[in-house]
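For reference, the structures are reproduced in the following blocks.
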Structure 1
Amino acid sequence: MEKHGLESAERKWKIVVVILLVTGISGLHLLITHEFVKGHIVARELYFIPVILSGFWFGLRGALLTSVTVTLFYLPYSAMHWNGFTSDDLDRLLEIVLFNVVAVVVGFLQDRQQARNKEKFESIKAMAATVAHEINTPLFVAMGNLELLQDDFEKDSVPYEEITGVMGSLGQMKELVKKISLLEDIVTEKYDGTAVIVNLDKSISGKSPENAEDS
């Protein structure tokens, strides 16, 4: 739940950034006088920033939404200064086309990359579930046999205590297997300063291993 909340907050501020960029750049067009042609050209090129950011952040759908919004903001300026298919008019039309072309290209590439990452992660989840299943079977057999063996000894005897220790270790393995089966993300952290390991507690779903067992 905490992770989803952070993702939602991050998405909201990204949307705010895009909105501020589009409105701010559009405001520049209104503030810059028509005689200052280079200023308008610079402001027009700045429109590519929110379009590209939207592609990286929100994929094809978000990029197209931004490029269409930019087009709607920029069209009135182009119409107001239309001189009948002059080179400047064609240049402005070309820029409008480029806004949308860039949005499609960046958004499509980002969506494809996300699809590949999702496919890889689904493969990792399937492998983790398989490993968890394969470990669980002999683990339960071993714990069951140890419980039967433990009944043959007195509680205060050395063998009884040793078996209890072994069962405790197997219990830790059981909890580890549960966490692997709940894998919902890959959250890594540095271990021993150099190695990178998966933090299972942060990578599992919202349910704890205990709740997963109850369900």
Structure 2
Amino acid sequence: MVQRKSNAKKIAWSGRIKAVQPRIRLMRSFDERHHSYQGYVLRIDGTCGDEIGEFLIAAGKVAHEKHQFRAGMVVSGLSVSVPDPRLETAGFYKTSGIKTEKNEEDTLSDGPPFLGVPPDLTTYRQRGHRRLDARTYEAKCITCIWACRMPVEMIIDHWNPSRKRYRFETFCYGPKSCPFYRAGPRRKVPGRNGMSYTEEDWVDEDATSHRGPDD
């Protein structure tokens, strides 16, 4: 059992954004799945408390609408340590007091990886995703606005919802023609009595069938 902190102490952080990706949680129950579109994850290179380095900050959709987060921005704020790391990609959430510095406009490449201002969460939902190989995500897509690393909560027994397992899965919401894209192995979801469900390729094809190759 992951220990939860009794005091939700706010921690000050600041630094330059290296990447912005959607903050989406995935719930699985055998062949069923449900997404919760919660906001955005900022990959920051800077200082968090008394630590220096890279860290992940969860920010809400309203904050993104206001600040239009993008790679290269210098930002600061206050956040709380995530009590259960199985449920969040970010290490810090409940973010407040966000301040941004006026930066010189950096010239960003057209991609891939795509580094502009991420769209709203409705756009991600409408586009649909394809599974993305975890190694490809780490090597080439970790800064792309169309990539997402989701915490996954799996209900093992539909008749006993308290039986759960947790893992992380990576997905791509980007153009189908992206040369970096690799699907990776099909994913299996455990079920009751040792059964398992394999998510076949047609699931991704169906979820993105309304998009063209360059969309």
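Read the figures in this text as sums done on the coordinates, not as results from a lab. These figures come from a predicted structure and were not determined experimentally. Cβ atoms are built from the backbone, for glycine too; each structure is taken alone.
Thinking of 1, 2, which structure, once mean count of other Cβ atoms within 10 Å over residues 152-159 is computed, gives back 16.0? This figure was derived from 2. For the structures shown (1, 2), FRET efficiency 1/(1 + (r/R0)^6) of positions 8 and 176 (r between Cβ atoms, R0 = 35 Å, to 0.05) is largest in 1. In this comparison of 1, 2, the computed figure 2.2 for distance in nm of label points 7 Å out along Cα→Cβ at positions 72 and 112 is attributed to 2. Structures compared: 1, 2; top value of relative contact order in percent (Cα under 8 Å, 6 or more apart), i.e. the largest, recorded for 2. Suppose distance in nm of label points 7 Å out along Cα→Cβ at positions 40 and 120 works out to 4.6; of 1, 2, which structure was it derived from? Matching structure: 1. To which of 1, 2 does the computed value -2500 (helix-only ellipticity at 222 nm (-39500 (n - 2.57) for each DSSP H run of 4 or more, over all residues; to 500)) belong? It must be structure 2, since only it matches. Tell me which structure, out of 1, 2, gives 170 once volume of the Cα convex hull per residue in Å³ is calculated. Label of the originating structure: 1.
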